[in-house]
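Any read-out appearing in this document is the output of simple, stated calculations on the displayed coordinates, not a laboratory observation. Everything quoted here is computed from the prediction, not taken from an experiment. Cβ atoms are built from the backbone, for glycine too; each structure is taken alone.
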Structure 1
Amino acid sequence: PLGTSPLPLLLYQITHYSLTGFLGGFLRGYFNKRDYFKPKDDLYIFPILLILGLTGALITFFYDILSTFFGAMLFSQSFEYFLITYLLPINLIFTTTHLIGNVLGFVFILPGLIQLIIKLLD
């Protein structure tokens, strides 16, 4: 709603999403070596859901912390401002909601999406 991010934050976002794509490629290689990864059958099994959920949580957590950090550095250039901004109750509520939403998305949507993409590529 506020338009394009300022340049340092925009560069961070581009870098973060690029690394997220790289992590997806890494996980594909990791999953392909596992016996329980059967994308033509069922991916809604505990080991896959656990790995995808943890991955979603870590990606979201680091994104929230670092995007808040870069945003704070744009406005005040002090670490104290970042801590105050990040620890505000409204930001903690947002981060918690963001974490829960992304973990649920990674757990419930991503396995089906992986199966759909693999089916379309075959």
Structure 2
Amino acid sequence: MSNQEGTTLSKNELKRQQKLAKKEQEKKDKEAAKAVAAASDENVKKEKKEQTVDPSDPQEYFNMRVRMIEARRAAGENPFPHKFHVSISLANFIKKYENSMENNQVLEDEPVSVAGNFFILTLIS
């Protein structure tokens, strides 16, 4: 057994050199993996930095909300899905249907959408 210089090496010396070469290769692989992980961490940190804004700064909070709405619109989503069309006001609904309908009667041929708030809900048994 000889090395690159032409001198003979013992079996133990050859094993030692192979072991060192293997360790160096593992070290290089580990450093390459660290570099890839660091690059991905930097990207994640940049994204988090863009997403996290100090809510105590009103102007920056406003800008963040505007960017979020624009991003949703660009993606084809409705940024305000809770909005819906109201066809009749509650007062007009009561005037129109209070005398013409009985309790628990349903008119399926006429769709109506009404909006309102519950202030007190009491159950009477």
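Set 1, 2, criterion distance in nm of label points 7 Å out along Cα→Cβ at positions 25 and 113: the highest-scoring structure is 2. Each of 1, 2 could give relative contact order in percent (Cα under 8 Å, 6 or more apart), but the derived value 34 comes from 1.
Could you figure out which one of 1, 2 the value 77, 21, 15 for semi-axes √(5λ) of the Cα gyration tensor in Å was computed from? Only structure 2 yields this read-out.
If helix-only ellipticity at 222 nm (-39500 (n - 2.57) for each DSSP H run of 4 or more, over all residues; to 500) is computed to be -27000, which of 1, 2 is the source? Attributed to the structure labelled 1.
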